[in-house]
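Asker: Listed after this line are the structures, all set down as structure tokens.
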Structure I
Amino acid sequence: YRDFKKPTAYEKMVANLAFYQQQKYFLNGLSAIMPDKHRPDSLPILGFMYKVLQSPVFGMEKAEALQWMEQCLCQEHAGLELNRKFNQSMLSEFQRTYSKLEYLWPVNREMRLMEKNGSIERALELNRRTFSEFQQLISQ
């Protein structure tokens with residue numbers, strides 16, 4: 001990129017906002033359900049999971065489906081650890097690559113949001129909150 005002319009202030013701002021938004025919305029956590037997904041599990045995903053568990057394929061009743069969902073979402077397991085490793089590998093690669101882009105803000109160059117939200121503890125905390133919200137929604 002050093003062969004190109006220096007970016008204008010506007011180009012720097014747009015690039016930094018794009019990097020920041022990418023971290024904020026797409027690289028901001030871990031999924032306990034989907035491998036190599038770098039976002040927290042959300043209500044729509046829980047709704048889909050619930051329907052699948054109650055489908056004829058699994059045939060679970062409400063209580064059993066919720067029990068399995070709680071185990072998958074709210075307790076540490078090997079899949080979550082694997083996803084953390086994927087996340088850490090991607091984070092390291094981003095940090096290595098972006099460290100050379102001096103026009104990026106430090107929060108983007110160092111991928112601080114992604115790093116902050118990429119822990120298993122944070123994923124479980126968010127999932128417990130989301131699961132509780134999901135239980136309330138289906139109880140209404």
Structure II
Amino acid sequence: MLPNVTLPDYSFFNRLFVQTKDPAWSWLDELDRGRLSDNIKQAASDEQWREIFGSAGLKVRRHSNHLSKHIIQAWDIGFRPMFPAFLKAVEAIPVDKLADVKSEWVESLKRFAVPFAATEMHNNPTNAFHCYVLSK
């Protein structure tokens with residue numbers, strides 16, 4: 001998956017901190033941890049990606065767009081702020097109980113994640129990422 005030109009506008013980190021340099025949003029840098037900032041540097045349109053592939057002697061066999069704005073914005077923050085606490089909690093659970101706790105956690109998360117994921121607008125050209133199947 002390769003970033004689309006729309007990705008920078010969908011990212012809280014990029015839009016609120018990188019572009020404005022407003023120190024009030026500097027905490028977003030800690031959430032990003034280089035993840036989106038690296039992708040944003042590579043963001044390109046379908047036309048630009050096809051040009052890059054063509055110059056490398058590759059042909060696009062199939063192309064689709066993935067991850068709508070609202071999905072990206074949820075991913076932008078996700079559970080990152082809670083991960084250290086989750087890790088401590090998991091480490092405190094006896095090994096023989098861990099599978100049950102994880103199963104319950106996954107089921108709880110699915111109640112929200114499944115309907116949220118169902119709102120994804122597949123193959124919308126404004127989605128944040130391109131997916132290509134290439135050949136020589």
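Asker: Assuming 1.12 is Rg/Rh (Cα atoms, Kirkwood Rh) as calculated from a single structure, say which of I, II it is.
Answerer: I
Asker: Right, here's the next one. With FRET efficiency 1/(1 + (r/R0)^6) of positions 15 and 47 (r between Cβ atoms, R0 = 25 Å, to 0.05) derived from the coordinates and found to be 0.10, which of I, II does the value describe?
Answerer: Answer by label: I.
Asker: In addition: Mean count of other Cβ atoms within 10 Å over residues 103-110 was computed and gave 16.0; which structure, I, II, did it come from?
Answerer: I
Asker: Compare FRET efficiency 1/(1 + (r/R0)^6) of positions 31 and 95 (r between Cβ atoms, R0 = 25 Å, to 0.05) across structures I, II and report the one with the greatest value.
Answerer: I
Asker: So if we calculate relative contact order in percent (Cα under 8 Å, 6 or more apart) for every structure here (I, II), which label has the highest result?
Answerer: II
Asker: Using helix-only ellipticity at 222 nm (-39500 (n - 2.57) for each DSSP H run of 4 or more, over all residues; to 500) as the calculated read-out, with -15000 as its value, let me know the right label among I, II.
Answerer: Derived from II, not from the others.
Here, each number is a calculation from the coordinates, and none is a lab measurement. On a predicted model such as this, the values are computed, not experimentally measured, just so you know. Cβ atoms are built from the backbone, for glycine too; each structure is taken alone.
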